[in-house]
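The data blocks that follow each hold one structure.
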Structure 1
Amino acid sequence: MADSQTTVFDLRKKMAGFVAARDWEQFHDPKNLAMALCAEAAELLEHFLWITPENSKLSVLDPIKRREVSEEIADVTCLIMALCNCMNLDLSDSLNAKMLKNELKYPAEKCRGSYKAPEAKPSNE
């Protein structure tokens, strides 16, 4: 199913069922899942290692490379869902709360076109 038809809850439920069917809950603690997430993120990163930003954009136009990168993104997503399940963490609440913080930290009018956070005003206190 497409993103427009799938909820975060659906993804979490699918991951929980996969884990339960294999009796892997015993291995799914926050530490191990976070470590596995880092390992999978590194596998994603490996696809872009030593190439220019421009070539990274071009590389994913190749169907084979696109499929490989897609699989690594899926692995990362599976582990995020498993970590949320393990911690009983609501991903939507977490993401929305973080985006509110980001809106304040990186106001569009001060950050447009720049990767740098705006300088904080000196405190007069």
Structure 2
Amino acid sequence: MKPIFNEEKIFLEKCLGVKIPNNCWRDGSKIYLNIDTKPAIITFKVENNKMHLKNNRIVKIENDYVTIQKTKKKQETIKKLTIKEEYIKREDYLMELEKESIDKTIEYINKYPNYEQRISHFIFR
């Protein structure tokens, strides 16, 4: 799953003909409100080089809240988290992943000392 950045959001809205809340997440052809919000709020498919909307669960977007159709009879209003709020909510888990990544990198460098190493990094602001 990856965050949908503004340029991609504009592109998806144009292709699908729907309004997408800011700071959503995409996994293939499914768009999620927050990382842990199931089911997907929008699903689409790509056929013959065109995007087709399959399902749009969004009922209303109002400031930081989005009302979605959970089932035929049930709606739910969910607070839309920013990427920074998502990070803070999962900070302990992400720190564990970071430590694991660093440990694996060190292990790899020690295992292959004669290989040229290229390490990229990302700074979250």
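We did not get these values from a lab; they are worked out from the coordinates using the rules stated. All of these numbers come straight from a predicted model, not from anything done at the bench. Cβ atoms are built from the backbone, for glycine too; each structure is taken alone.
Compute distance in nm of label points 7 Å out along Cα→Cβ at positions 71 and 111 for each of 1, 2 and report the one that scores greatest.
Max of distance in nm of label points 7 Å out along Cα→Cβ at positions 71 and 111: 2.
Given a value of 14 for relative contact order in percent (Cα under 8 Å, 6 or more apart), point me to the structure among 1, 2 it was derived from.
2
To test your reading of the models, identify which of 1, 2 gives -10000 for helix-only ellipticity at 222 nm (-39500 (n - 2.57) for each DSSP H run of 4 or more, over all residues; to 500) when calculated.
For helix-only ellipticity at 222 nm (-39500 (n - 2.57) for each DSSP H run of 4 or more, over all residues; to 500), the value -10000 is produced by structure 2.
Given structures 1, 2, which gives the highest value for Kirkwood radius over Cα pairs in Å?
The maximum falls on structure 1.
Between structures 1, 2, where is FRET efficiency 1/(1 + (r/R0)^6) of positions 23 and 63 (r between Cβ atoms, R0 = 30 Å, to 0.05) highest?
2
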